[in-house]
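The structures considered in this document are given below.
All of the numbers you see were taken from the coordinates with simple rules; none came from a lab. Because the structure is a prediction, the values reported are computed rather than measured. Cβ atoms are built from the backbone, for glycine too; each structure is taken alone.
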Structure 1
Amino acid sequence: MALFSCAQRTSAGLFLSRLLVFAFSLCVTLWPVVAEEGYEVLVKRTEEIRGLKFKTPIVFERLNEASLDAFLESELSRQYTPQEWQSLRDSLAMLGAFSREVDLQGLFRDLLNEQAGGLYDPHTGKMYVIGSLSLKTGLAGMILAHELTHALTDQHFHLLELPIEDSSNDDKAQAALSVVEGDATIAMILYGKDLGIGGLLGTGLAGLLVDQDTFASSPALIQSSLMLPYLAGENFLREIMRTGRIENGSLVPRQAPGPLTDRPDWEVVNYLYKNPPLSTEQVLHPEKYLGQRDDPVEVKIDSKKILEAFGPDWELARENTLGEGMIQALLIDPLSPLEARDIAAGWDGDRYALFRSREGASALCWRTVWDTGEDAAQFRKAMEDLTRKKVFNGVPVLLPGEKSAHNEVGLWIVSDSRLIELVSRGTE
């Protein structure tokens, strides 16, 4: 999803997890491919910045804006069925991210329409510029430097072999995507410095998004989801480059880490494509990737047991993982950014599952695991606060501490209070 905006246009790049990876497999209206002035210079400069060479030429085409609406509608429909869109929306709505009335598919379509300026499609190996954006402008150069970096790294590291399309674990997908987008963002910043505008790039540029109506009015969870791979991804790569080095093919800590510099150690970044972080926790806390390694705990929900307790009219509609990044985003509005960050920082693993009956009733089970008992207690208190504030769209049932392990917090949210007894049977 787009995160950087210049003159209402930005690089869309690779999107958040499976939902947001572009695949131009449809018939769309394209302008004729021509050797536009400045394109070969951009290609060469991207190779110089990134320290890699293209193995094969990249096809560059312009996508007519008139065809973009139809494409986005078809592509989003391909990514998720109507039932899957509904389950995704209902899951996040029950957790309080937004109301059940939100047209989530329409929101993503509008966001892409508002922000897409350049695209690289890893499924076809083609690159696109939207509309009539001139390659002679600095904005177009930055967009293409970003997208060309995707194309370049795809030829060397095969982006789709990373778990960026892992539909079973959004947190893992977003962590891998952070390497891809962080890499392209650094390359874009270095290209911008060629133009003498480097000071306008980087994390400060994200502030321009407030001028885009759809993004500015989107729920905090959506905004944070889209920003994290770019902003946190860039910071993660810079910190790993600062504190680590490659020795005999392995990433090892530097004995004397130096200050952040504008001279990337691309060998370290290349290593991360083969060994991406496993969670947004590691992206947000690079020391948990390199240093005192902290891989996420695998949390399981016994859906079969729950469905046996619920009865034959129920089915499992969705199961996934939020991760530290999305839990932090979930808590921003009802609490505060600082509180949300502090509470989410204790995350060690989670899993949620949405169950739905034939009559339309729903129940969401959310299991979380925390680094320490103190972290778990802090999160439990936050859930109690959200219950008092009526943040959840449903009736929350916080499992008693004695029903959870020392570092676990369990929560059910049901669409009707009459389901509480049913939930109790499912947790026995």
Structure 2
Amino acid sequence: MMNFSYYRQQWFGNIRGDVLSGIVVALALIPEAIAFSIIAGVDPKVGLYASFSIAVIIAFVGGRPGMISAATAATAVLMVTLVKEHGLQYLLAATVLAGLLQIGAGFLKLGYVMRFVSKSVMTGFVNALAILIFMAQLPELDPTKVPPLTFALVALGLAIIYLFPRVTKAVPSPLVTIIVLTVLAVVLGLDVRTVGDMGELPDTLPVFLIPDIPLNFETLQIIFPYSLAVAVVGLLESLMTQQIVDDLTDTTSDRNQECIGQGIANTATGFIGGMAGCAMIGQSIINVKSGGRGRLSAFIAGAVLLVMVVILDEVVSIIPMAALVAIMIMVSIGTFSWSSLKNLRDHPKSSSIVMLATVFFVIYTHNLAIGVMVGVLLSGIFFAWKIAQLFRVRTEINEEAATGPIMWKANCSLPQARIS
């Protein structure tokens, strides 16, 4: 049980770093939340409300301080068919049910299943996500759809991100990138894609609502498969991201509490018109790299996001997409485990096969759960094969055993198993 002083330290132990990093994350969350809404086939405000709600709630009840949770592509793609066939109200109901399933998983202490995920699977997961993050930026770098000036702005943004920390680390370089490129685009009147081009931003605060669906067994039959898939994929991605943040910060965290926290966040989000979400590895790495460590960073990210899209929507809408693309490329580069390429030659072939298989199936299916499950399955097969090489069972008949009433088994000449 966490004591109050430790919980308070998680909130206020790094105020300046958490506030600045939270602002950076909020700016990066906006276009992604809009994009994920489009993927799910719903209005942009559904993803934006979800990102606000999940980020703020997880700050209070999550098990990993400094980790960012919001609307994600991993959960959005699972809802496409449900929205298409039954509409938004069923998506909200499925979100509520998914949250309840995650809370149940936390109380059943299923968070400890992460101990069965090998290091090779983790490395493959990280590398696949880095590649997916980079691939997600390619539409914004398509020369047939964006002006050539976009490439210059992205290059300038990357230069600021990597060179500005040599001048000072007082302000996160991604935040400086957003400010500088936005000012340049406005002052020079540059014709480039902006956040406003991604979709219309909401102009009202979210309100409490109950999904307008029939409360019967037929409805449960419709939403349960989607809720179960969202709950499993959401927890899997959250727990994997949690492990990565643990490694980045050299700290430990409570996995079962994170399961419960994700469930509470999703359940509450469904009642304000938001879609399901989970932890985001890209935004979590941005947060950590920008100095965020505590619960305050997630709270600031969610709260600032809502303020920006509702009150400062005109300012946010003029931010060049090139600035956010530069930040995500930085995240992609920082996420990829470059040492794993060198280790392909040094590590056992079985570990390399597991890592490469995880990368391949995650990228091929765009489904984190499938890729990780394939990796875990291969790890189990290779482990069983290795054990089979170490142990061998053979039978022998012992003809010299003693006789007597106590040694009755010798009279039966039972086979004896020896391990050699």
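Work out FRET efficiency 1/(1 + (r/R0)^6) of positions 86 and 350 (r between Cβ atoms, R0 = 41 Å, to 0.05) for each of structures 1, 2, then name the structure with the largest result.
Structure 1 comes out on top.
Please state which of the structures 1, 2 yields 34 when relative contact order in percent (Cα under 8 Å, 6 or more apart) is computed from it.
Matching structure: 2.
As an exercise: helix-only ellipticity at 222 nm (-39500 (n - 2.57) for each DSSP H run of 4 or more, over all residues; to 500), calculated from one structure in 1, 2, equals -14000. Which structure is it?
The correct label is 1.
One of 1, 2 was used to compute FRET efficiency 1/(1 + (r/R0)^6) of positions 38 and 286 (r between Cβ atoms, R0 = 30 Å, to 0.05), and the answer was 0.90. Which one was it?
2
For FRET efficiency 1/(1 + (r/R0)^6) of positions 246 and 342 (r between Cβ atoms, R0 = 35 Å, to 0.05), which of the structures 1, 2 scores highest?
2
Where is distance in nm of label points 7 Å out along Cα→Cβ at positions 134 and 166 largest, in which of 1, 2?
Ranking 1, 2 on distance in nm of label points 7 Å out along Cα→Cβ at positions 134 and 166, first place is 1.
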